[in-house]
Structure 1
């Protein structure tokens, strides 16, 4: 874990040495300080793809804090530079990005079109199904595949019909296989909705634990999904508390601990004890 402060990391993002810039971007993982937003947006144009992607991840994890400046930059950007901003906007999970993605479905860059269509599906933009459907006729295979996944995310009769139509019109076997998987996923989600069941967006904890080694920013985001759903598993709360301690983010650590105590409370005192003790030691 780097010992750089936020200001030092921001300064080092301008260093000519790529390794120093990589260390700087890693130091900003999990940061929510507004002073880092503009330097991170600039880092999405770094010559290193690793730095560009990491900067976009961090911005996305900032959520609403970075949204306004991200959206402003997104509307004026173009080409590959716009791809990473599109990814960052998608990761903010802010519904106000939907109109931006609707416009970007017609972008000249295939990467921007792909991310935008995928985002509309993830944001459950049911009223934009016609816009998503445009991707099914795109010249780029990846964009067409993104449209299939977006239709599966919506999981409506209309979106499933679009996947089936795309499957009929496509000769490529791998694409047809992807259509089949998307239809199964959509039908499963559709059934769950009809039965009044909530559809969890979490992935297995074992997968996230491995992710900590290679993609800590993404791991934090995935653990936070368990917290937002008030999971009755104590592992995600513990891992987040430990990660935030390493990142010196006491406010986030406290928030997660207090949420765990609220979830487990008197009903599961054995699980709550770990968090109560940790909170006492922080005082």
Structure 2
């Protein structure tokens, strides 16, 4: 089994700022703007919020509430009006998809979505970014793969429930790929009915934070001790430079690369990752 650390949501380039963590601990990954998407922020619900209003407030109107949104991954049933056969789904293309193909990602592997977050505060009832608080990378969702579709080759009549998805509205592209999630998780030693095959973490916890405390950049991560490279093996793709890794008694520190949307860990070489993953999922 492989775990794919997949960077998604608002950041300094796509969206222009981090996604919010509210004072009550709730957090939401904001989907990036996408002019080609048929979905608009006003179409998306998040708990008691209309996401269009929330995005407009958090960006001081820079992104309009009715701007098209790239809702991808789409892993929360309540986000949109759904057909009964809907399943969690995630799309990828370009060099990022090429990396997934070279790493032989297949059914049963699991995406662990992370993104850039920062605390938000309310001023006169309107949420605002707390620019005094640090930016950090936080794990916010997951999807275990059931099915992999090449969009240009699949029989779209079998996936009419997904016709809204942004990756069904792209120009012809042989790399355009969709990953459909399982209905329930399948992990060694886990009772599958306890966890859905895809979902989000509704509240921030320290276990979900990847960024090390008291650092100047969110891309410096603090990971469990077993994450350290061993016998020429590096736990994350794109991170084979030993200078990026520091081993400490109680943790492993890694300076993650700026390029790449997906960093892949093969649990065959790092079997401790399975128990760590189940601990992370217990936060949902």
Structure 3
């Protein structure tokens, strides 16, 4: 067993103001996305530089945060909707925890579509450029989960298991690190490696949906199920159900994209 490193979730405390590692990971993730988008040849062809790119990242940040919070309430708190209706300010209380990746993805896609429409940018080409940078933010987010000692894994006897604060006395999988490696490192290296190949516009989005869905589905077998939901049919978590939907949507979109490779016109939003 490996001792869990006791890291204070608060990076800085100034009176009542707390700057947390998890919040810093969001900032670093958006900063990394900005830098990686700028490096891509396709981004330059689209004119995604300087102020326009900054605006796109801002749209994506707002969409992600709003979508992640609403997604958590919709997917993981559906038995408590009346509580949120009675106390609507709790909906925006992100500091109380509760963010859903799948909701954040939906919010980001919607915000990105609105941005592309307002700036007359081709939707699929723009989305392809942006989506290859998403795994960097996923990696940083999982490291933030690890520092917060949240979303830990199921109990195990593996030699690298850890006892997490709030996870009881039994050693558990450090599933946050598994996800950081699979959804962050592995997925990023794959998408970055193939990003310049002559795929049809929208293909990178499809590969991200399928790749993330498959890797997260696998990692969920090591992650402790959400206590308020448990396992569906005694086997699958909510995360796995949502990832299955991602894989299906990604595969269906792949078949629906017009044309072959880069010969097809890119449909504007």
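Bear in mind that the values in this text are calculations on the coordinates, not laboratory data. Treat the numbers as computed from the prediction; the structure is a model and nothing was measured.
For which of the structures 1, 2, 3 does the calculation of helix-only ellipticity at 222 nm (-39500 (n - 2.57) for each DSSP H run of 4 or more, over all residues; to 500) return -22000?
Computing helix-only ellipticity at 222 nm (-39500 (n - 2.57) for each DSSP H run of 4 or more, over all residues; to 500) on every structure in 1, 2, 3 gives -22000 only for 1.
For the read-out Cα extents along the principal axes in Å, a value of 51, 50, 35 was computed from one structure; give its label from 1, 2, 3.
Traced to structure 2.
Out of 1, 2, 3, which structure matches 1.06 when Rg/Rh (Cα atoms, Kirkwood Rh), for residues 9-112 alone is calculated?
Only structure 3 yields this read-out.
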